[in-house]
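Listed next: structures, encoded as structure tokens.
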Structure 1
Amino acid sequence: MLLCSLIWGLLGVLTACQASCGDSTHCLSSNYRIDVHSHVVPPVWKQAMISAGYPVKNGTLYADGFPVPDWTLEGHISTMDSLGINYSTISVSAPGVFFVQDPTRAKSLARSINLLLFSYARAHPSRLGALCLLPLPFVNEAVDELKFCLDSLKFVGVGLYTNANGTYLGDSALDPVLSALEERNASVFVHPAAPGCTAVTLGYPIPMSEYPFDTVRAMENMLLSGQRAKYPDLKMIFAHGGGAMPYLATRISGMASLAWLGGLSVTESMAQLAGYYFDTASAASALQLTALKSFIGADQIVTGTDYPYVPFAQAEPALAAIKTNGNFSTRDMCHINHRNALEVFPRIKRILGI
């Protein structure tokens, strides 16, 4: 009788997992959270920005008009615990290293930072996975660094930016990078960066509105240049709910159908623009989540916090509000919390042994 009870108990757990997650392949609690959008702020990176002339006001470094927060590895793990985050991918926010104008020096700085990312992930292998920082816009150096991080250090993925000194995703110059990613079945997290013309900000912090619109510029350029069609299977996450794309996709697709813009099929353009994953960092309001749910569905939404740039006091209520604000089911939340991230980053599956 005891053996039968144990068997039925195990079957009950399996059935519950199948009911909440859709299958038993990744039998994690539906509340298990993977944060695909969290940042590290290595001292070597801050010092390099200071040396490059980024302003320091009252002891605080500013990049793109926004304060660069203090950060420690211990504080990162502690905040994950407080937020109920089980696993985080870590990356370096804009401006990456593209403020370094010399390709050799840019690659050297990227290598130093990547080795630190590697050490952070190695110190907490069940909690952190590193996303490779590339020394763009220097493409040859970027491909070399990508190979080093993915092939030798076994990073879980790569971090890219919407643009690097004006070289936007969609530019054919970046094809060698995307090709190397495709060859390795590697995935990408795309963070917005400052546009080439910063006068459009009217003096306000660039992340406030230009980050979301630069996200649109990158996806729009990939569509119109044909680069997305060239690499359709490359899994890509765009930050902050895809910026303004859920609202602008139909407008862009309609314009792209005009003969002088390529005469693209509206249906195909919409499919391309809706073929990405978007994270919930700064995108957890009812209005935003309703738009995301309508545009891409729960199977392409991933959890993001943008820690430490978004402080705990804002990240905590945002995470708690996702289910209610999006009117998501338990099954949906299982996907948003971790299943979708595992589809994007299969290397995390191997690390976690699931």
Structure 2
Amino acid sequence: MLPSAVPVQLVDPNGVKVPNDSYPFPDSDRLLSAYQKLVIGRRINDQANALVRQGRMAVYPSSHGQEACQVAAAVVIDRQDWLFPTYRDTVAVITRGVDPLEVLTLLRGDWHSGYDPLEHKVATQATPLATQLLHAVGVAHAAKLKGEDTVVLALCGDGATSEGDFHEALNFAAVFHVPVVFLIQNNEYAISVPLASQTVAPSLAHKAIGYGMPGERVDGNDLAALLSVLGAAVDRARDGGGPSLIEAHTYRMQAHTNADDPSRYRSPDDVEKWIPKDPLSRMRIYLRGLNLLDDDGETRIAADAEVMAATLRDGLNTDPVVNPEDLFNYVFTEKTSQLREQAELLRGELSREHSAEEVTP
């Protein structure tokens, strides 16, 4: 059950393949396809940050530098499987196939979620830390009871491991031996709190031992290693092997959100150290070194990414049509007397305002 002494790595930061006897190297077609999603993911992050500055989004928690974790999480599961994301996992949700405009509805502040979780097998992005892990375990337990061929992949950050819900979810998953894979994206900071102030464990993956499940560490900026390690954990869960805990070592290159000032708790030098480990440049170098990617291929991939960016710009530059009565329509299946009264008061107020506008010269 012990994780690797060092994070599993299949491609080093220089784009060189690293021998590993424990995990198979993904085939070239899969890597190239995942790399394309990686490029699109980076463009999504950049475009979303620009839309926040333009006032078109309320908030955006960037995953710049963490895109490999999110792409791998989305592609290693099958269509019948479930993905439980955090608020920072927009790229994972879009990679899973959910309409990007529907994904960003939450972060724009228009609605609680813009997509149907049942249709896509993707839970609503969760802002509270670790709450989605309990829900993920519940879905995995239900799938096991019903005899379904379903695996649940639940994401969280290192900050979530300090929450009680994290421990409850892992303990339940292990005791009931449910098909769930927990992926911790250890980006070294829970907002302004560094990992060293959260735990003195040798690694977050070591926490798995206490629950009786295997833990593993993986280079979170190595797309190939993520595909292999996560894929093995998903296969194990599907074959009845129970839950696993995977810790991906990565780094939050940008602010926690647009409301955060990271200069108050970390130095620019710390960020600079991670630039050479960037998951995009690493995989680009590897693929080009094997002639699996050339200039024409990069141009096509970049064009696809720009199409995605244009879709986000066009969609979010259109003001939403708001129905004020939605404040009351979805609280209960049947409105209470208080809700009916409040809705009537609002209708009357809006009607008076409309009448006043019509008579104003």
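The numbers here are math on the coordinates, done by the rules we state, and not lab data. Because the structure is a prediction, the values reported are computed rather than measured. Cβ atoms are built from the backbone, for glycine too; each structure is taken alone.
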Comparing mean count of other Cβ atoms within 10 Å over residues 72-79 across structures 1, 2, the largest value goes to 2
Re log10 I(q)/I(0) by the Debye sum over Cα atoms at q = 0.10, 0.18 Å⁻¹, for residues 192-311 alone: value -0.31, -0.98 computed from one entry in 1, 2; matching entry is structure 1
Matching 1.02 (Rg/Rh (Cα atoms, Kirkwood Rh), computed) against labels 1, 2 points to structure 2
Note: relative contact order in percent (Cα under 8 Å, 6 or more apart) at 20, derived from one of structures 1, 2, originates from structure 1
